[in-house]
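Engineer: Take a look at these structures.
What follows is calculated from the coordinates using simple rules that are stated; it is not laboratory data. In this text the structure is predicted, and so the values were computed from the model without any measurement. Cβ atoms are built from the backbone, for glycine too; each structure is taken alone.
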Structure I
Amino acid sequence: MSFPNIPNITPTISVTTAQTIPLLLSSIALEELALAHIMNAEAEKLQFVLGTLPTGTALSPAVVSLAELFAVDSSVQRTLRDVIKKEMLLEFKFENVLDLIGTLPPVISTFLFVSNREDNTIAIFDISTPTSPVLVREFGAVDFPGVFDGPTGLAITGTMLYVANQFDNSLVIFDISVPPSPVFVSKLSAVDLPGVFNNPTGLAIASSTLYVSNPPNDEVAVFDISSPSVPSFVEQANEGNLSLPTGLTTTGTTLYATNFGNSTIEIYDIFQPSDPIHVDRFGAGEVSGPSGLAITGNALFVSNFSNNTIERYNIFQPTDPVHVDEFGTGEVSGPTGLATTGTTLYVANQSAGTVSIYSFPSDPVFPPAPVRIRDFGAGTLHAPTGLAVFIPPNPV
């Protein structure tokens with residue numbers, strides 16, 4: 001007699017380990033619920049024969065003998081013994097699930113910081129699921145009196161958050177080692193550095209250098225942040241090329257600065273980070289009131305505040321950007337700050353009080369056109385201006 005044959009079944013399993021765990025926990029919970037119903041039924045069985053269960057049904061026979069009570073009790077014991085056996089199996093199953101959880105990599109949350117220029121606050125969102133931001137908290141005047149006055153540009157290096165205050169001409173520094181609980185570090189203002197800040201709006205960081213745009217002065221202030229909590233002013237970069245500079249961003253040894261005044265974008269060589277050298281200008285006739293900048297891979301995004309659109313450039317050659325396309329018409333409103341993480345682009349809609357989420361497929365050369373997913377922050381955000389993404393060095 002031969003052994004039975006098992007059919008060749010090769011289903012495609014598309015459930016990850018992380019997705020399996022909640023399914024297993026749900027199955028344990030459902031089995032526990034079933035056992036609870038069984039235990040309740042056995043308890044009601046005893047109540048019934050003892051006459052303490054209000055059912056309106058008369059016992060037959062009317063008088064229950066001691067032997068009959070012992071028989072019912074024995075039946076309940078046998079049932080509960082089986083329940084206990086099942087509970088032991090469920091305990092083993094639960095322990096196996098705990099072991100499975102231990103094999104997963106630690107969960108590292110990602111956070112999006114949003115500056116609210118209108119109400120002097122900064123909102124923190126958990127964007128571990130990039131298209132489903134969850135508000136963590138807002139902090140501002142209530143938590144730190146006198147610290148914020150028109151917060152605009154944001155930049156992060158290590159665990160330090162820099163905030164440009166447009167209205168009181170200052171730079172604020174926070175330690176965000178624990179993102180939901182920012183710790184105030186210091187504030188640099190006109191009192192400390194006369195003439196350095198003038199309506200600062202954009203911030204960008206390259207290596208240990210911080211750049212701050214000052215639109216009315218047509219200048220970009222350069223700071224050495226080798227000691228992140230103690231910025232040291234280096235110089236004002238201005239070769240006569242800037243016109244109301246607002247947004248800043250860097251890639252490699254290149255710094256880009258938007259000219260809100262003449263709707264162009266300047267390119268600077270920052271091989272020596274503390275000494276930007278003007279290279280070229282681009283965007284004339286393509287951008288309109290450029291305000292924010294963001295880079296992912298070879299794609300440079302530019303927010304057009306004046307015509308409510310976003311431009312894309314291919315910066316495979318950083319000093320020779322090639323215009324690719326424009327998107328966002330009818331979807332963004334007064335776009336200012338931009339930020340990217342993975343295959344997601346965030347756009348601060350200053351006029352609408354929201355942030356738009358765009359997604360684009362990953363591509364090693366140049367990503368396809370972004371697709372709008374949704375807006376978020378309505379009712380929470382007030383003139384959102386600056387955006388910055390933070391991935392803590394340690395799991396949160």
Structure II
Amino acid sequence: MRFVAAAMVFVFHVAMQQFFADQGAQQTLLSVFTQAGWTGVGFFFVLSGFVLTWSDRPGRPARRFWRRRFFKIYPNHLVTLVVAFVLLTWAAGVHVDGGHALLNLLLVQSWFPQLEIRASLNGVAWSLSCEMLFYLAFPLLIRPIRAIRPDRLWAWAAGVAVVIFLVPAVSSLLPREPFLPMGTNSSYDFWFIYQFPPVRMLDFVFGMILARIVMTRRRLPLDLGGSVALAVAAYALAPLFPWVYTLTAVMVVPLGLVIAAGAAAARPHPPTSLAGRVAVRLGEISFALYLWHQLVLTYGRQWLGGSQGLSTPVALGVVVLLFALTLALSWMLFTLVERPIMRRFAGPRRDRLAISEQPAAVPAGTAVGAGAGADPARADEGSTPDAPS
């Protein structure tokens with residue numbers, strides 16, 4: 001599911017970058033995939049709250065949680081930030097504002113309404129500003145959410161969803177100008193509804209509550225197939241809503257139900273199509289794919305002569321080539337940076353020593369969970385109370 005969401009964001013940026021000279025093909029791409037960007041990011045925010053709650057263990061020190069989150073996020077961000085800086089200054093000859101670069105380095109760029117700050121360097125890293133707030137707040141949020149009585153969880157989830165629908169009304173009080181470069185919509189609306197970390201934390205909290213709903217075995221309104229059908233229908237109908245509601249509100253409940261139903265369907269065994277070796281590895285590299293893809297698309301388009309648009313067959317071939325390149329870079333970042341750093345630094349020293357003393361192979365059929373012998377690099381990444389990691 002994570003890979004599908006990351007691929008949706010990839011295609012969204014393909015549409016935004018005008019690869020196609022044929023305006024009919026370009027407009028078709030925009031009409032079909034503009035919603036994909038908002039949907040993919042929203043999925044990740046809800047999923048983040050769900051997975052962290054699902055894999056949380058009472059009594060775990062907050063500092064251990066924060067250390068794991070830091071080493072999960074920051075090394076990948078630092079690598080792609082440095083690459084973005086080099087490409088901007090060397091390949092594009094652009095002067096990089098030192099203040100903007102510092103805010104990006106510290107992952108606080110999304111707190112600022114100025115578009116030139118939020119989109120600086122590797123523009124997609126704005127979402128990590130939101131994730132950093134989620135992670136800092138999680139040890140404080142999990143206690144009251146754990147205290148909600150199971151029979152009241154759906155009421156709380158509905159309440160959070162209602163607040164998300166009310167956010168555009170609040171944003172209407174902000175200035176109407178400047179407009180976004182891509183249209184006549186207010187830049188302040190886009191920032192407040194879509195990129196402002198405290199507002200996007202509502203998606204995260206919604207995911208946390210949904211995790212408790214599944215963990216306490218409350219009844220879900222739809223199974224996985226029904227939830228996916230609802231999400232597809234909401235995606236198709238999103239253009240009928242005012243633009244400010246398409247950014248988060250329209251899709252948040254359908255996406256949350258897909259995640260909840262997917263987790264419930266994994267008991268006792270996950271669906272084969274979503275849990276095969278290739279599917280799992282694609283999910284593992286999805287974070288790296290998200291960080292790489294806009295850089296690859298932007299500079300790949302320039303270097304391959306697509307600045308004025310390409311014929312439709314050539315444009316399709318270039319997009320496939322750039323997607324393959326993004327996958328290769330993502331695999332390298334995951335294999336050479338993310339996974340080794342998580343194994344080396346993310347867990348307590350005693351856990352790392354235990355891992356180093358384990359046999360090289362585990363007998364087939366052995367379930368490895370989040371307890372003794374589990375890989376500390378994965379214990380917070382989706383291991384569940386009743387399913388193998």
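Engineer: Determine which structure produced the value 21.2 for Kirkwood radius over Cα pairs in Å, for residues 38-157 alone, calculated from the coordinates; the candidates are I, II. Spell out each step's value before the answer.
Structural biologist: Numbers: I: 21.2; II: 16.3.
It was calculated from structure I.
Engineer: Right, here's the next one. Given structures I, II, which gives the highest value for distance in nm of label points 7 Å out along Cα→Cβ at positions 262 and 302? List each step's numbers first, then the result.
Structural biologist: Details: I: 1.3; II: 3.4.
Comparing I, II, the top value of distance in nm of label points 7 Å out along Cα→Cβ at positions 262 and 302 belongs to II.
Engineer: Hey, helix-only ellipticity at 222 nm (-39500 (n - 2.57) for each DSSP H run of 4 or more, over all residues; to 500) derived from one of I, II reads -20500; which structure? All intermediate terms of the calculation are to be shown ahead of the outcome.
Structural biologist: Values: I: -6500; II: -20500.
Answer for the origin of the read-out: II.
Engineer: Still on this model: Given a value of 27 for relative contact order in percent (Cα under 8 Å, 6 or more apart), point me to the structure among I, II it was derived from. Walk me through the intermediate numbers first.
Structural biologist: Details: I: 11; II: 27.
The read-out was computed on structure II.
Engineer: Rg and Dmax of the Cα atoms in Å, for residues 222-285 alone computed as 14.0, 41: which structure among I, II?
Structural biologist: Working: I: 12.4, 41; II: 14.0, 41.
Here the read-out was taken from II.
Engineer: If Cα Rg over 2.2 N^0.38 Å is calculated from each of I, II, which structure is the one that comes out at 1.46?
Structural biologist: Working: I: 1.46; II: 0.99.
Source structure for this number: I.
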